[in-house]
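Enquirer: The next part holds the structures, each set out as structure tokens.
What follows draws every value from the coordinates through simple rules; no lab data is involved. Just so you know, these numbers come straight off a predicted model, no measurement behind them. Cβ atoms are built from the backbone, for glycine too; each structure is taken alone.
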Structure 1
């Protein structure tokens, strides 16, 4: 997966219901990606589907996991370790999604997951974002604190495999008030790069891709890319429709 290209990640969450549906959707997306040259495409699928889909993995559509647990083995009922998901042949993992944070993942645990995944040579999409967009600007401090804790003691040389997804919680899901407008997303993407530059140095910070995730669809995705700051998308609902997801990929590829 080339890091210089834009990135579109489909997050299927806890969908679809059956493996047959998952396989059909995966193959439909693979078939439609076709000759896209300027975008990397990846899909994070439920763990129960990873083994089957990895056996038919197509080179132009990468497979990823939606979460992981630090370490290798141990008495952690229900957990799946970084080493276990790597055994399935996946290339990357989402860490710190707002839905995982809502289920109890702390920034400290997210930090351990990130370090473990990077040390095992997986590409990491770490999600950050505020629940409320306040006029005072406190949301920027909130995001800064997330990044400082999430990336604590991460080795600088491992950041080549790190991507950050800006995920404003208020703009996500069926109850979203509205998508974040491009100006919202660009402001935070620049801020994220600034914070990472403060922690690890500008030479590192400017190279970390920032993608946007928040009610992305074919109608609005192009608006986020024109400034050249947003490097792609983390797509939820729309990734469950091959038609919508492929349209987002096509638009991203052409801009």
Structure 2
């Protein structure tokens, strides 16, 4: 029997592997999103159908650069509401589903809030940007609280449902509105639970963000890190400083 031609063998191996492995793109996550991700109407009616741009919230680029790096890590964000971090994290989830398979968990203060975010936001980003077709999946992969993709399961969790956290190995864990998460008797905080779930994957990441609240868990975790602040340029001279309420100067009486 004639021995197989090595070029034919290599071509066959390449064709098989191409269906199971694709190298991650060199571009940053925000660059990928600016090129491919259109904003659903459920996010912003005025911007519906437009490509997402990090120019609107340039400070999220640091998070998107960090989460793409290899290695374990935690990223804690103290923030006000409606400043674009939840949208940025939803884009991160979409990128991971397409380019870096691994289990993902997103925890909110209640199952109801998790279901709402799943239906009205995350699911819309995936469906309207045709990511299912890109992953070779169909709509059956999407459920209200759990998405089943090849190599990836996305869990939408309530912080009060500690039993739902058990026996899961997670590569990307997101803790949203951390200061609304309860302390679980016999379990600890959701931060502790997330760290337990992220022990095994070698590149596991935890992202936690919140407006500071009664428990102020976010400040506790933030103080363990580099404690960086976002600084903005003064409109008159360009000097940059962190925004603080006591430094704001209002030009009209109704805002004083």
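Enquirer: Can you tell which of 1, 2 yields 90, 50, 34 when Cα extents along the principal axes in Å is derived from it?
Expert: Values: 1: 48, 46, 35; 2: 90, 50, 34.
Computing Cα extents along the principal axes in Å on every structure in 1, 2 gives 90, 50, 34 only for 2.
Enquirer: Suppose you compute helix-only ellipticity at 222 nm (-39500 (n - 2.57) for each DSSP H run of 4 or more, over all residues; to 500) for every structure in 1, 2: which one lands on -11500?
Expert: Numbers: 1: -11500; 2: -8500.
Of the options listed, only 1 reproduces it.
Enquirer: Which structure, out of 1, 2, was FRET efficiency 1/(1 + (r/R0)^6) of positions 86 and 198 (r between Cβ atoms, R0 = 25 Å, to 0.05) calculated from, if the result is 0.20? All intermediate terms of the calculation are to be shown ahead of the outcome.
Expert: Working: 1: 0.20; 2: 0.80.
The correct label is 1.
Enquirer: Can I ask one more? Given a computed value of 2.1 for distance in nm of label points 7 Å out along Cα→Cβ at positions 150 and 238, which structure among 1, 2 does it belong to? Provide the component values of the computation, followed by the final result.
Expert: Details: 1: 2.1; 2: 5.2.
The correct label is 1.
Enquirer: Let me ask something else. Using the calculated result 0.35 for FRET efficiency 1/(1 + (r/R0)^6) of positions 142 and 246 (r between Cβ atoms, R0 = 41 Å, to 0.05), pick out the matching structure from 1, 2.
Expert: Values: 1: 0.75; 2: 0.35.
It traces back to 2.
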